[in-house]
1. A value of 4.5 was derived for distance in nm of label points 7 Å out along Cα→Cβ at positions 438 and 574; which structure in 1, 2, 3 was it taken from?
2. When you work out distance in nm of label points 7 Å out along Cα→Cβ at positions 62 and 670 for each of the structures 1, 2, 3, which one comes out largest?
3. For which of 1, 2, 3 does Rg/Rh (Cα atoms, Kirkwood Rh), calculated from the coordinates, equal 1.23?
4. A value of -16500 was computed for helix-only ellipticity at 222 nm (-39500 (n - 2.57) for each DSSP H run of 4 or more, over all residues; to 500); which of 1, 2, 3 is the source structure?
Structure 1
Amino acid sequence: MDELLPLIPHGASEITDKLSVICENEKWIYMHCGLPIYAHQVSDKISFKLISSSLILTGICRNIDIQKVFNVSKSSVLRNCKRYEAEGSAAFFKSKAAAKRNGQVLSAEKIESAGELLSAGFTRSEVAAKLGIKYATLSKAVQQGRIKFKAPSCTDKSGRSLIDSLAGDGIGVACTRTSERALAAFGLLNAAESRFESCNDVSNGGVLTSLPSLMANGLYHKVDECFKEFDGYYSVTHIMTLLAFMALSRIKTVEKLRWQPPGELGKLLGLDRIPEVRCLREKISALSADGVSEKWGDLLTEKWLNDYPDLSGTLYIDGHVRLYAGKEKLPKQYVSRERLCLRGVMDFWVNDMLGQPFFVVRTTVNPGMLEVLKNDIVPHLLGEVPNQPTEQMLSADPCLHRFIIVFDREGYSPAFFRAMWDQHRIACMTYHKYPDDDWEESEFKNVSVDLVNGETAEMKLAERGSYIGCGKEKIWIKEVRKLTKSGHQTSIVSSAYSLANTVIAVLMFARWCQENFFNYMMQHFAIDLLSEYSKEAVPDTEKVISSKWRTLTKEINSMNGRIKSCKSRFAGLTLNPAMENNKKNYDEWIKTKSGLAEEINILENKLKTLKNEQKNTDKHIKVIDLPEDEIFQRLASSKKHLVDTVKMIAYRAETAMANLIAKECGSLEQARALIRDVFTSEADLIPDDENKILNVRLHNLSTKAMDKKLDSLLSCLNDAEMKYPGTNLTLRYTRIGN
């Protein structure tokens with residue numbers, strides 16, 4: 001059959017060599033080989049989609065032909081063909097309203113949730129990820145007005161910095177709440193309300209994650225009972241919160257606040273700015289007046305002991321010297337970490353087996369660990385350690401103890417061991433200061449013990465019962481020795497008669513947790529730094545070591561060294577028999593020996609005189625009897641006590657948070673490192689006053705693995721459902737992208 005000649009009318013647009021289209025009277029007419037086959041109004045988009053799709057799918061033309069002639073996009077042509085092929089001509093006649101009613105992507109619940117999240121300040125991408133929908137779907141619903149929300153007025157760091165620099169009208173940087181400050185200045189406002197605003201990238205915002213743990217560890221415990229509320233803009237709660245945030249953010253002194261943006265830290269308190277350094281010092285002085293900080297510390301000690309009764313049965317006591325480099329002539333203390341005698345103040349800390357502190361006793365004049373134990377620490381513990389056995393229980397079991405105190409060799413004293421057991425039934429534990437000869441290796445047995453950090457270790461242990469001391473001071477104790485790989489035997493003595501040797505070994509070696517506590521507190525919380533520079537008079541009845549007795553001691557030690565050196569030289573000459581047969585040097589040999597013997601005799605007579613003089617000299621004298629050039633004052637400790645108490649709470653809070661993710665991080669040290677990074681990182685604050693929620697949105701950490709560990713921590717914190725102190729806002733923690 002001959003091919004048909006293409007017939008294209010004049011004025012028509014060629015689609016193919018057989019298909020053309022012409023527009024007449026606002027109507028498209030399709031012609032095939034010159035014969036009309038379809039027609040529709042120009043405005044009839046549905047008919048255009050149906051006809052063009054059928055022409056393409058039947059092979060009469062290609063999609064590129066339709067695109068060129070009608071000037072439509074490729075995606076729309078392909079989409080129309082796909083719909084026509086899947087559903088037929090009915091696909092182009094569905095009602096849009098029906099499609100909306102039948103849609104399942106955005107349900108009524110999701111629309112409501114999306115509005116709440118967007119109102120709270122979350123981005124569209126974050127809301128889409130949370131609801132499990134596409135970003136485009138959410139954006140389209142917002143544009144169509146189906147999702148209604150109130151956009152929060154969120155500020156960034158640059159905007160806040162500009163506002164803070166222009167605010168105040170001479171009052172100070174970042175003083176944006178001028179009316180409230182004016183009312184407080186005239187005594188018409190007792191304390192400003194913590195009021196949060198939407199802020200992005202707040203410096204140190206991550207420290208807000210510590211609030212649940214700080215509250216659980218007693219930062220606001222009975223504060224109202226101990227401290228009188230201030231007359232002014234800042235409340236006691238504000239100051240306590242600020243001191244805790246400073247400790248956890250590693251702002252180690254009040255002076256360091258001069259180099260911190262006051263407005264940024266103020267946002268963490270729900271205020272316009274934090275107090276100026278001088279103002280903060282005045283607030284700390286008011287909180288420390290009349291011994292109220294010591295009273296608050298005692299209440300916290302009672303709380304901690306009762307909160308952890310399993311840990312309070314074994315208490316670790318050790319001294320820590322705070323070095324002093326000022327002009328005051330403080331007594332010298334031996335500093336083991338420096339191996340020198342230096343001026344400083346001795347603090348005696350009481351911790352549990354995990355290293356967490358209970359309280360501290362400060363002494364300007366160090367009377368020794370045993371005196372502090374007898375006069376200060378033991379009376380405190382007898383009244384506050386929970387779950388102590390009754391007198392009937394102690395009478396029924398002669399080996400039962402009230403609790404155990406553990407200390408290093410400084411506290412080794414058979415007389416003290418006996419006094420504690422006979423008077424109070426308190427068990428003592430320390431290293432043997434004068435161990436006897438080594439035991440036979442056959443006595444040691446391999447045992448597996450569970451350490452306090454959860455690890456399991458293999459030890460070679462042996463046990464004997466033995467006496468220490470002599471006369472009335474003699475006491476029967478349990479001696480446990482550990483055999484090391486080098487063959488050294490570490491001896492432990494304990495009056496905890498009811499405990500097995502494995503338990504005694506674990507408790508004694510856990511003393512290193514307290515050493516780790518000192519190192520960590522010095523490095524991260526600066527417990528050695530002064531909190532104030534004022535001084536107090538030392539009571540006249542306080543006893544100190546006499547300078548004359550100390551001088552005699554130095555001379556005696558020097559004399560002993562000289563005598564030892566002379567005797568050593570004399571013995572070397574005596575044990576050299578070759579000299580007796582050497583006639584040439586014999587006379588010189590005899591002369592040298594005679595001179596040494598005479599010198600030794602003279603030195604021994606001087607040593608005897610010095611010892612007699614020291615024997616008749618009082619070792620301790622009262623402060624009032626000191627020479628005028630040796631009189632000193634002690635450092636005031638009230639502010640130091642308050643600040644250190646807050647630091648103890650901060651350390652406990654950080655430890656509790658680290659324990660939540662210690663297994664996931666591999667160790668407690670790595671968990672602490674992660675949490676330190678979180679505390680100093682930036683965060684977004686998004687208050688939701690309608691739902692009474694303060695959203696704290698943290699920034700991502702350096703790796704996905706760390707983000708996963710952070711998510712685990714935030715989940716635990718959200719489960720606590722803590723409210724920000726002084727407000728009705730529940731703290732809710734999230735991470736960007738979650």
Structure 2
Amino acid sequence: MRILIIVGTLILLITAFVYIAGRGWLASPWIEGVPTAAPIPAELLAERARAQRTAAVLAGVNEPKQILFGDLHVHSTFSTDAFMQSLPLTGGDGAHPVSDACDFARYCSALDFWSINDHALALTPRRWSETVESMRQCDSVSGDPGAPDVVPFLGWEWTQVGTTPENHWGHKNVVLKELDEASIPVRPISAGLPRGADTRVVPSTLAMGLLSLAGMGRGGPDLVTYLQEQIRVTPCPAGVPVRELPADCFETAPTPGELFAKLDDWGHESIVIPHGTTWGYYTPLGSSWDKQLHPSQHDPARQTLVEVYSGHGNSEEYRSWHDVVRGSEGAECPPPRQDYLPSCWRAGEIIRERCLEDDEEAEECEQRAAEARANYLAADVSGFLSVPGQTGRDWGDSGQCRDCFLPAFNARPKSSVQYMMSLSDFEVSERPQRFRFGFIASSDVHSARPGTGYKEYARKDMTELRFGNFAEIPGLGPPASDPEPRSRPFDPETSSQIFFGLLESERQASFFLTGGLVATHAAGRSRDAIWDALQRREVYGTSGPRILLWFDRIDPDTGERQPMGSEALMQRAPVFQVRALGSFEQQPGCPEASAEAISAEQLERLCRGECYHPGEERRAITRVEVVRIRPQVQPGEPVEGLIEDPWKVLPCHPDPAGCRVTFEDSEFPQAGRDTLYYVRAIEEPSPAVDSDGVACLGTPEEEDCLGEVEERAWSSPIFVDYAGS
């Protein structure tokens with residue numbers, strides 16, 4: 001009897017300990033931290049402004065606005081995916097809170113402005129409150145509000161993932177203008193749970209306890225504490241005005257239209273920026289942006305900018321190939337082309353090759369290949385799991401845009417920026433409705449490091465490489481299997497895999513890049529001046545370097561200039577001028593100001609010993625590429641002939657004053673169509689991390705996998721409507 005009592009007591013104590021671990025009581029919640037860096041010295045800011053004015057004058061720009069560089073897409077480890085990347089079990093180096101982003105922007109990447117955009121789904125009331133407070137602390141040390149050293153903008157990411165092209169809307173960043181209590185929502189607005197999570201039962205406390213203990217020493221207790229905090233937040237009641245909802249509930253808007261309606265109810269100044277639109281990691285096959293132009297899902301007053309490039313790749317370019325063909329007979333796998341190999345087709349080839357190696361008849365192997373293609377399409381973004389024992393190398397460059405500049409993984413062409421800009425909606429108005437986006441780039445960094453593209457180094461820390469390590473976590477990677485010579489149907493709804501386990505994390509890891517930047521032509525350094533530039537679309541994006549770019553329409557009679565982002569109503573041929581200077585070559589290490597502002601330990605932890613440190617020499621701009629798009633003038637008009645990329649290529653000759661080119665569209669009057677124009681300023685080749693995409697698969701994390709690329713800047717379009725239309 002005594003033994004039974006002892007055994008029972010031990011079982012009770014062990015169960016109690018597991019329960020305690022499962023409640024998240026073995027670790028403390030991660031906090032937002034406190035910025036430590038001092039303000040940037042005023043003389044350093046003045047020197048940067050002088051250098052830019054000198055360059056502008058050389059380029060022939062009279063009375064230039066300031067070009068300020070920022071990053072409007074930054075995650076801290078409050079975001080779930082960022083949190084998981086930071087854990088030892090994925091090779092992470094611990095918490096990177098909001099305060100780290102503030103210090104990094106000041107003294108590592110030397111930005112002029114940035115925004116925090118953690119996933120709203122992960123922002124519990126505590127995390128949102130601490131985010132707001134940390135951003136206010138960051139702003140409080142910025143110096144004179146009229147000319148601050150760095151302007152931090154508060155925001156979040158509305159993260160929506162659909163199961164089909166019809167219910168997929170994608171990701172959008174909400175950026176708020178102000179930081180005071182009266183000008184921000186009480187809570188961020190989420191799109192709700194992602195695909196692969198909405199049908200899953202929340203693990204029991206004991207199961208969470210076992211997870212905590214199994215990961216002891218590798219971040220298990222921290223993970224459970226993080227998840228438990230999120231689980232405890234209750235959904236907001238439906239149908240209640242936003243200002244009457246409880247402060248501590250979880251608010252959702254499943255569609256863009258509902259998001260815009262809630263932002264209107266709050267009434268605060270905000271900009272909504274779609275991003276990663278072609279990123280096929282989670283985007284269903286065949287997804288298209290056509291449905292997002294309908295007035296019920298688009299707010300032209302808030303959704304005024306689009307992100308063309310980030311550390312997740314380039315979303316600019318449209319291509320006419322298809323990843324799937326949908327018809328009356330259902331989904332079909334398109335045949336390969338010289339410039340594109342569909343992943344569904346590659347699935348069939350993998351199975352065919354294995355089948356033939358097993359000495360099966362060619363006819364049998366062809367049937368199995370057809371079966372594999374069908375199984376891949378049925379599983380959509382999880383199609384890779386229909387091939388048993390597959391690895392990232394099996395797929396090669398299937399699904400990738402072979403002739404795009406640093407493309408997003410598994411690119412979806414009908415979600416590209418060029419495709420968006422070619423569309424017209426004729427349903428609700430005699431005048432066609434169109435997207436009139438300004439173009440920006442940013443980082444989409446998940447380690448609180450805004451503006452990571454200032455140098456091409458530290459691949460493990462300056463890109464999202466550790467996403468690939470999710471594939472090695474039980475339940476988040478593909479199930480162990482031998483490479484069988486036959487495909488298996490895969491149903492995500494009945495699989496034990498959840499979210500990241502349903503996606504190609506391993507191969508995706510080789511496509512992550514250092515981030516891009518948004519540049520504003522602003523009348524000053526203040527919050528108001530930067531916001532005004534964003535609102536009027538006088539902005540451009542770069543793939544990371546600080547390229548200087550001016551793009552104007554010129555009135556040939558008066559010489560008056562209208563900048564990028566502007567609109568005009570004309571009948572005569574429009575005339576344009578581009579002026580561009582390449583970015584400064586970088587010196588090794590960090591400038592003296594950075595070393596004096598933060599400790600050597602912080603410089604190493606945050607910046608990895610390298611900061612934005614410009615020298616005297618600029619890289620050359622080799623050419624300017626002009627893109628012309630004539631949006632649809634009737635329903636269903638094919639877009640292939642409407643997107644001319646490049647329409648013109650204008651060579652640039654070596655010149656300390658940079659590149660200056662002028663062009664006109666003499667065809668505009670005769671064509672009689674509304675037209676938009678934008679330019680790319682292309683730098684001479686230079687090394688970049690992960691630029692060879694799939695060729696970097698399996699490269700050790702400590703290697704940067706450098707390849708030569710032509711870094712670039714994308715102007716916002718100038719919209720010229722035909723006066724007779």
Structure 3
Amino acid sequence: MNETTISRLKCGSIIAAVSVALSMLFWWTLWAGGGLVGGDVYSYYLPQKQFYADRLAAGEIPLWNNLTGLGYPLVGESQTGVFYPLNLVLYSKFGVNTAYNISHILHYVLAFVFTWLMARRYGVTRIGSAFAAAIYVYSWFPSRTCWEWAIIGGSYLPLAVYCVESYFQTHRQRYLILLSATIALQCLAGHFNLCFITLLFTTGLSLLRPVWGTHQHATSSGGLRPACVVVLFLLLGLGFASVQLVPSLELKSLSQRQTAGQHHNLLFGFLPPQYWSQLTGWYWDEHDGPRLWCALTTQRDALLAGRAAPTNQIEAQLYCGVAPLLLALAAGWHGLLSRNRLLMFWSGTAGVALLYTGGLFVDGLAWLPGFSYFQGPGRFGILVALAVGVLTGTTWDRLAAGRSRNTTLWVDVALYCGLIHAVWLILDTLDTVAVAGIPNPLRLGPLSLNETVLVVATMVVLVCLVPATAWAWTDRTRKVPSGLGTWSLSARCAALVLVLILDLWPISRLVTYSPMVAQPPIVDLPHSPLRQAFQDFPQPVRCYGPGGNFLNVFGVSSLPVYLTFGPASYTDPRYAAPIDAAGQPGEFNEQRRRWLAQMGATHVLTETPNPDREHMELVWQGIDPVFNRAMNRGVQSLYLYRLRHTLGRVAWFVDSDQPQEPHPLTAEFVEFRANQQSIQLELPSAAQAVFTELAYPGWQVTVDQRPTEHTPNGVFRSVALSAGHHRVNWKYRPSSVYWGAAASGFCLLALGLGYGIRSRRGLRHLQHKDGTQ
């Protein structure tokens with residue numbers, strides 16, 4: 001290997017080590033085998049992943065989830081990431097908690113490396129790129145640990161930008177292929193919101209890129225032709241992911257997101273404009289005046305009060321650190337004065353994205369594809385974080401190059417302001433914890449961030465910073481202050497690292513719905529008495545209980561349904577769970593019992609005893625180590641009841657022209673898999689057999705091995721049967737998945753043929769050139 005290759009390997013190893021070290025600092029509990037709880041982790045994501053892992057272990061790639069409510073198209077809903085390569089490997093080789101942790105940590109590492117590569121491609125130095133990566137990855141994402149899609153989708157945004165910029169600088173085809181693969185992987189991972197933002201940003205970047213030419217800011221780089229080529233390969237990336245996208249498009253047309261309305265508020269998850277001040281670390285409370293944005297006493301009530309749409313402190317979180325904000329402003333100001341188009345582009349990106357987070361453009365853009373589907377305008381804050389990171393790295397480079405006294409002033413002011421805010425935030429948190437008598441959330445494994453640690457860290461920063469600052473501003477012999485040269489720069493570098501950690505690390509503990517625990521509840525699943533009680537029931541269980549879809553981890557179907565993107569049937573008032581005037585489930589009255597019977601529920605799990613012995617039979621009572629810990633129920637006892645009067649999973653209507661009440665039907669479930677269900681049953685007369693499973697395109701039925709037509713009965717699947725013994729076999733064969741797979745294969749084939757033809761032409765050209773010479 002030559003010296004250049006060795007140097008690159010050394011640099012790559014250092015960056016990889018830094019990214020791993022930062023992930024250990026922020027997620028040490030996950031590295032040590034712990035886990036996340038709270039938020040959507042146990043109510044949404046782990047139930048999906050547990051089902052996915054169980055099906056993979058059974059030798060089946062699940063296309064349908066038959067455990068959440070009446071079922072839903074697993075591929076169409078997308079967030080399980082059925083075809084995402086990393087998921088296929090992790091959830092087939094490791095336990096669910098381990099696989100979830102590996103995925104979480106690995107994408108943090110990848111996001112750091114990809115952002116560093118992107119910043120380097122824009123000409124930022126190695127250290128400046130490392131600061132850019134740290135700011136992007138550890139400002140916007142840690143508070144969003146309750147959403148698995150955030151870091152997975154967000155890790156591919158800087159890689160896509162890197163590919164676009166690399167192509168414009170080199171015009172090498174390999175970067176276009178990598179760009180298509182990046183978009184495909186981002187789509188296959190599921191939840192396309194950040195992929196949509198990636199497509200918007202890279203398309204805009206491609207169209208504007210010829211304005212400043214190369215990263216040295218030349219005038220042009222080939223006109224619009226390269227931009228059109230980039231857009232073509234972006235579309236090709238979507239084509240690669242058709243196996244995931246086509247089923248999702250089918251579900252969209254049948255979901256509550258088909259049109260904006262009560263169940264699809266486009267403004268949901270916005271960042272109220274008055275809370276843009278949180279970028280400075282403060283916000284204005286109507287009653288208490290200025291408040292620390294990230295204080296332990298959250299601003300949830302203030303966010304929800306009197307708003308045009310619901311939001312929360314996670315959707316509305318946008319804090320990149322005080323020091324990075326000031327350094328980014330310095331870069332933006334320099335770009336404006338020097339007419340540096342690249343800096344002006346990143347400053348404009350931050351400004352436009354910030355405006356969109358406030359929901360100011362949502363109504364005006366609602367007619368456009370994508371904008372009419374995706375909620376959460378606050379999620380465009382990811383572009384703000386990326387831009388702040390790049391601009392911060394640029395300012396650091398100006399300091400390292402000794403460009404001007406103004407840059408030194410900006411950096412020193414930013415470091416002192418960042419240190420003051422971090423110290424104030426931590427002291428405020430420790431004071432609040434002491435008064436409330438609650439555990440200190442600022443923990444790293446067995447260690448706590450207390451006053452002593454804070455004093456030591458502050459002294460280290462000041463020891464690094466004060467001498468460098470004093471020397472630089474008392475040395476009048478130089479026009480440009482160099483201070484102590486390398487020592488001064490190294491001291492400021494160490495100070496900035498510590499300030500970033502002191503400022504950003506506490507926020508990952510304070511603004512979150514999903515704290516980390518050393519002993520995650522799901523690892524106790526094999527020893528769960530509640531799971532055993534469910535398994536003792538002879539038929540597939542459908543249980544009404546709290547916790548969203550959490551009961552799915554026990555291998556049972558759950559009610560009510562928690563799907564942010566699911567079939568519209570679940571929002572149909574005729575089949576939705578009854579609620580009281582306050583929007584709560586309320587007591588078990590006659591209306592609720594009828595609804596449970598109609599939906600085929602077999603069990604009810606409650607946290608209070610139910611005296612209704614006529615309709616319910618107590619089958620288990622006790623404390624479950626998985627449920628109680630995951631739902632934070634302490635030692636509260638649980639009560640599992642079997643419903644006495646219910647349709648169960650199969651019912652029948654007498655074959656008559658007159659309306660009939662359904663009757664429960666005893667059936668033997670020969671097979672009950674994700675994509676296939678086989679049932680043996682005996683009918684006393686001709687009847688319409690109703691399966692309390694969701695009717696959805698793609699389901700096919702055979703009766704006694706003969707294909708049979710079936711028609712929905714409301715939202716349920718049903719088939720007409722004659723009297724006698726029958727074996728009914730349902731199979732899920734979605735044409736959307738097959739057409740999507742065919743489209744993915746066609747795009748791969750087209751790329752392969754195109755690349756082969758291009759390579760052959762290139763070879764002929766070289767041969768012709770050699771012959772001519």
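Quick note: the coordinates plus some simple rules give every number you see, no bench work behind them. Since we're looking at a predicted model, the values are computed, not measured. Cβ atoms are built from the backbone, for glycine too; each structure is taken alone.
1. Values: 1: 3.1; 2: 1.6; 3: 4.5.
The value was obtained from structure 3.
2. The maximum falls on structure 1.
3. Numbers: 1: 1.23; 2: 0.97; 3: 1.01.
Attributed to the structure labelled 1.
4. Source structure for this number: 3.
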